[in-house]
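A.B. asks: The following blocks contain the structures, represented as structure tokens.
Read-outs throughout are calculated quantities, based only on the coordinates presented, and are distinct from any laboratory measurement. None of the values given here were measured: they were computed from a predicted structure. Cβ atoms are built from the backbone, for glycine too; each structure is taken alone.
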Structure P
Amino acid sequence: MNFKSVLATGLITTTLFGATTTTHAQTKHFTDVPSGHWSENSINFLNDKGIVSGYGDGIFGFGDNVTRGQVASIMARYFNLKDNESQKISFNDIKNHMFENSIKAVTQAGIMVGDGSDKFRPDDTLTRYEMAVILKHAFNLEVKKGTPFNDVPNNHWAREAIKALYSNGVTDGVGPYEYGGKFNVTREQFATFMYKSIFKDQNPTPEQEQQNNANKLKHVAEENGFFLNDLRYTYNPYGKEGNPTSNIMDLFIQDGSVWETKMLIHNDVSAVEKPIKEFLNILTPTQGDELLKIIRSEGPIHEELELDRRTVVIERYQTLSVLFGYKK
């Protein structure tokens, strides 16, 4: 189904993820959304357009799960949908609910459905399976290729929707071969999925993403005092003229090897922890913090992980090496 994208201007209703109020659209900065987080741009964009709001007092509700009722409100607002009473909606659990009109509107438009037992379950948390079906229907996402996920049965009701989202760069899943359909969707995750669905034609190709990552890594390196040293970026506390024996870390970015990025840490990790954390958030955006904990730990000499569709190898010899494979 085709829906007309109408972004409200002037006086708008701002229910998203919160109660219904009338206010002037304006840019807001949520105090609980970490600066530089992978969801920040998506949240701010949707907030600027009056599509999402928070709990008030600058709180977005970062980390909280999003409910089916809240998602109905988001979709109704984005597509400017109203309950036109053209189709009788008989869910027995939405009467007098704060999102009742939005639920009726998105159901009439075919964006969302109930659970087949006269219930909509407005206060239930949205799952990744449900998210895929909703966004596929709402944004007409086409299936362009298969997926690598081995946890979605061939006859599953959300399989085609998951393929559509993956085809359009909306989601990579929760691992290289795992979609995680039963997992809950958080508020920041849904904002990001929706943003990527809106701009599906602008999602980067793998080659563009690699180049974008390379540019980001170089920028972070330069901002944190690394200097270009042949084919790598090097950090030495004494600068470029310092004795090479004082080099703390080398960063190789797409140097022609089988690895997209290589981090070689020769000395104290704590001396370069800030840039390392930034590098990890670029290369493994959803699992950067966890990977940093692993790097800090005294693990096995050789460790191989699958994170954000990458193979990550950690080798603990005289030099601590962290090797990042290309995205699968």
Structure Q
Amino acid sequence: MNPGHERRPGRRVAVVGAGVVGLACAAHLQIRGYAVTLIDPRDPGTHCSFGNAGCLSRASCVPLGLPGTWKKVPGWLLDPKGPLVIRPSYALSVAPWLWRFRQNTTLERVNAIADALHSLLDGTVVKWRPLADWAGVPELIRQEGYAFAYRSEAAFLGDALVETDAVVIAAGAHSNALSSQLGSDVPLETERGYHVMLASPSVQPRIPTASGEGKYFATPMEGGLRVAGTVEFAGLEAPPNYDRADVLLEGAKRLFPGLAHGSVERWMGHRPSLPDSKPVIGRSPTVRNAYFAFGHGHVGLTGAPATAEIVAALIAGEAPAIDPRPFAAERFSETGR
């Protein structure tokens, strides 16, 4: 709790999900004087947010599904080292999501999606700075071509019943299990992403370096070189396939010829993704004291501070600086997309 702000009486907010989006929402609400409870079965920052590529990327307003993307999919699927994998056992389950994804690859839809994401992602470094300053760690945001955001600490109440005046659903890939109970069943899918962390690399780029063909980032970090990216559809329950992480390792050695390194840590996480590449942000259409902040896919780190500003403003009864309507949960029931 920020001691410089008076806590608002009777304004208790529970934030479900302690990833980067949930933590940013909690911080903004605390700054506004709300009493915030974080609810998550695991420690903050240990789910998908832990394995991010470490980049604050405004350019990610371009959605994943572009006109012509579908022409590349067969080649990606046939290439065992390609950027996209669909496990055969999960193909039927993910088919409806992929169909919705395809509907959002027209030029008209891509332009509309990019405009909405630009409003959310533009100025991400500027929006992260006050949060880092408030937390007492301004050095974690580096404007040297890249930026870091590390996990924060919070207190939890175990299995205790939490009484609250408002709740924020920011539970990542698990969010639809909660939002559907509130009447908002959205087509949330998990895009499984992998990374490898290379200790003591012989090559350490000054700024994040992306592979346009391999669809991954190589990012310099204090612990070494992190190579992260690609997409695997296999659901929430299937075990990791760390061959996908080894594909990233091979890609790094192609990107940086002669790369040598020490130990290798492999990791897999579940990106919460929607077929139009936009997150769900805003008030629940059926439960007026419930708010949504999930589905950020590849842009959770970049979009977290703006998402938190929107949610905090809505809870405070204010008009957000960013129009939340393009991110409403109702867009799927209204358009079928």
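A.B. asks: Computing distance in nm of label points 7 Å out along Cα→Cβ at positions 34 and 250 gives 4.7 for which of P, Q?
C.D. replies: Computing distance in nm of label points 7 Å out along Cα→Cβ at positions 34 and 250 on every structure in P, Q gives 4.7 only for Q.
A.B. asks: Right, next: Where is distance in nm of label points 7 Å out along Cα→Cβ at positions 66 and 90 largest, in which of P, Q?
C.D. replies: For this comparison of distance in nm of label points 7 Å out along Cα→Cβ at positions 66 and 90, the top structure is P.
A.B. asks: Just checking, which of P, Q has the largest value of Rg/Rh (Cα atoms, Kirkwood Rh), for residues 138-177 alone?
C.D. replies: Sorting by Rg/Rh (Cα atoms, Kirkwood Rh), for residues 138-177 alone in descending order puts Q first.
A.B. asks: Of the structures labelled P, Q, which one yields 0.45 when FRET efficiency 1/(1 + (r/R0)^6) of positions 202 and 242 (r between Cβ atoms, R0 = 41 Å, to 0.05) is computed from its coordinates?
C.D. replies: The read-out was computed on structure P.
A.B. asks: Given 12 as the derived value for relative contact order in percent (Cα under 8 Å, 6 or more apart), which of the supplied structures P, Q does it correspond to?
C.D. replies: P
A.B. asks: Given that percent of Cα pairs over 25 Å apart, derived from a single structure, equals 57, which label among P, Q identifies that structure?
C.D. replies: Values: P: 57; Q: 51.
Structure P accounts for this read-out.
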